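Each reported figure results from applying straightforward, stated rules to the coordinates on display, with no laboratory input. Just so it is clear, the model here is predicted, and its values are computed rather than measured. Cβ atoms are built from the backbone, for glycine too; each structure is taken alone.
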Structure 1
């Protein structure tokens, strides 16, 4: 039976990989709705190929251009935040892939959950800022949230036949990013171009920088806390440069379960789309003989101070994760625009966290207010040019 799928962030690295998986699986899925940013040529090509009933873009001008290009397919074109929400609840979409980067993805993710869809979640920030809230909404609507990130997909697979009460620890792995072996004194000299040279994965710029600072893994710890309802004390991270073991789950009897696969995001994406079934991906398998060895290292907080801040936010809870994420988005954005240096990213986030007044983040209004407040605070430490 063909299943309808809507993709939030269709022109990004995850979105294009999702469409590749859809192509590989033949007629199992039908693309019904797409939401994209400003890459109009790619979006136009996607509309031409998949002929979705609904498309959303960022602004009104882009909507007019896409509407002109897609008129013959009778595609409805909408725009702005409301347009993304419309895609998230689109009729005929049984599965919604949430792959809009950053806090911008929270509203559409929540909308898809409220609509009772299966949400293939690639937007970690949604769980970071509103994990408890999303869990309650999913319980109310019957939505199922399936992780797309390779690490969380690994945990999901390891836990599929296990009882949570038997879990001793959940361990996510991290590649260590491009600066894992850089002398500490040289980190301050690292450029944007160097930070964007990830040794294993091809990702968007923001998440690639987050990998260099290890903030991506800090955010994933907070996400795991809510995805799997695991207490913070049971969550850990190990550096694993080969990126073959994506996660490990230690059980109370001492057994350790691990999920391994090649470093190809199409594998966890496909599992999120086809779960509980598995299908032939037609992708190369994992050759452990070629890999040779698997290494694991503890995280050095001196090298990755943002990771330490994320663990602090995880332990403290309340509004701290919202403030952490907002400050990091502002700081990384400034780094991508070359307004600040690499070491300034953790410095900005630390200043915002120090000034932040913790309080409950138990409503949509509270979450957005805390987010705006933290962004304003972070901008105080960014040079305006």
Structure 2
């Protein structure tokens, strides 16, 4: 019976993780859950899974959480607060696996704590590897931690890479649905609305990642993530638009063979793969019905129409804390677009402005340096939005 800590349990990945735990209740139990402010749902999860500890990043919601527990007729578990609380539940000796599913840069601290403690980390928070991939890899080497990706594309790559040696890999191929504006003329993108951008054709996700899918910045961030997860140079990580979203990613080997991972668009599959690695167990995910697959289309992305991809590659080339700057600028840009403060096309303009304004990017060799760059980029981006408005 493996003990889990789930960071971000009330989000989409967290909820799906608990569905997997429910399916594999003979294999997993929940040691701790964490949430920011969705305390009513958190209390319901506590009632169902009985964790020993919960962590709240918003300390002001503690009393409300305890009231919800009382309403449900359960005793509230131990409550720990803030960053220190997250470190406590990710490094606890009872914990075997940490599912890191917090949204945004907030996931870096608990992910680092879990890696430093030598835990198996099922990583759904891509920002952790984007901001601090090189640093986290070095920490994992020292601690013996294994980082297993939960993102469907990186899970697919991890599965495909089991077909050969790393020295035999020619390139990694990340697939992209193309988002809601795949066929929209470039000149119309400045007029698209948040409602249109949030209408993803395949996946039901959080607001930021859905907008990132519309700008294709999610693919740029995934290239950065793949570079550090699999220690493959960025020039050997490619993107292909695949509207059907059936092939989740591919690995091309030196002998010309390409191994692809295919499946239904259900996040429970990569979550279960990460939790049960290296085993494969019976899943509750619907199987791919081959008679309904039909055609599979692939095409390169239009980087002129979607410049965020090129900006991500540029951040890798600049190195150091440049990816942290790109990620923070994108997060502020997405929020500004959703608030109606900048147009859709303002998001890549903001990211480029932040990269240019930062100039020299120092080494990303400590959490402090990475968070300093993140803070600088957020402050710069907020001022840029004010001046633009």
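Structural remarks
- Each of 1, 2 could give distance in nm of label points 7 Å out along Cα→Cβ at positions 57 and 185, but the derived value 5.2 comes from 1.
- Parent structure of the calculated result 17.0, given that mean count of other Cβ atoms within 10 Å over residues 225-232 is the read-out and 1, 2 the choices: 1
- Origin of the derived value 2.8 (distance in nm of label points 7 Å out along Cα→Cβ at positions 273 and 321; candidates 1, 2): 1
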